[in-house]
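Peer 1: Below, each structure is written out as structure tokens.
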Structure I
Amino acid sequence: MNNTNNKPYDLTEIKAMCDDNISFLEKLVAVFMETLQAELANVKQGAAEGDWDMVGKAAHKIKPSLIHFSITSLKDVIFGLEHYENSDPVHLKTLVVKLEEVINDVLVNLKAEFPGAA
């Protein structure tokens, strides 16, 4: 996926924040990847235990990063996990699977694009 249009994220906002400082950009990407991995683990653990409050809190922590990296495909997933009350657990687990798929795709692409940040 070398074409920006094929990536599950858009770095325009992050690059603007970094003002062409590649070292700073790599640090932001590294922190982003670390945060995503940690909170995805919390989401998966909470889902496995049926602890939807834990899932909602972890999803909420992921949201700002997804916005900065323009990962728009997860907007509805994050909303659904944050507002889990009265939701069918089967549906919530489907959202967790979608979240995991997209985050793993993002991580693979970022590691390829920023090997120094991985």
Structure II
Amino acid sequence: MAANAQTALSIHGHYDVHNALVYIGGRNERYKNLIQQCLNKAGFQTEHAPQHLSGMSGNNITNTSKTGAGVQLELSTKLRKSFFKGDDLTSKNRVNHCDLFKRFITAIEKATLAYKQAE
């Protein structure tokens, strides 16, 4: 499926219970910048992904699109928990998302629409 797309966005989780942040990686610099700007504007803390989470490998599914460049987001445990009522990340509670989750989704949508419009 990714091979048929112009670019790809993958969202993963990394273990960090102390910081609510999003690591941004991947090869698509323009899309990464738009996502970072939109997330920051929505109040989210972002950082460039460390090497082991960078999503730079050509074998990474996010980089197997037609352009060979996508974006990989790594959401910390603390951030993912904060998306749900009571900071409860269990599968039973995932229907109970908070406004922060909606704000995150909206920021990603804005960045994606801006990326598509500039293509």
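Peer 1: Can you tell which of I, II yields 58 when percent of Cα pairs over 13 Å apart, for residues 34-73 alone is derived from it?
Peer 2: Numbers: I: 49; II: 58.
Matching structure: II.
Peer 1: Could you figure out which one of I, II the value 1.6 for distance in nm of label points 7 Å out along Cα→Cβ at positions 10 and 58 was computed from? Walk me through the numbers on the way to the answer.
Peer 2: Numbers: I: 2.9; II: 1.6.
Label of the originating structure: II.
Peer 1: Follow-up question, since we're still on this one. Match the computed value 0.35 of FRET efficiency 1/(1 + (r/R0)^6) of positions 18 and 66 (r between Cβ atoms, R0 = 35 Å, to 0.05) to one of the structures I, II, and report its label.
Peer 2: Corresponding structure: II.
Peer 1: Name the one structure among I, II that Cα extents along the principal axes in Å of 41, 30, 26 was derived from. Walk me through the numbers before you get to the answer.
Peer 2: Values: I: 45, 23, 20; II: 41, 30, 26.
Only one of I, II returns 41, 30, 26 for Cα extents along the principal axes in Å, namely II.
Peer 1: helix-only ellipticity at 222 nm (-39500 (n - 2.57) for each DSSP H run of 4 or more, over all residues; to 500) was computed and gave -10500; which structure, I, II, did it come from? Don't jump to the answer; show the numbers that get you there.
Peer 2: Numbers: I: -24000; II: -10500.
Working through the options, I get structure II.
Only the coordinates and a few stated rules stand behind these numbers; no lab work does. All figures in this text were calculated on a predicted structure; none of them were measured in a lab. Cβ atoms are built from the backbone, for glycine too; each structure is taken alone.
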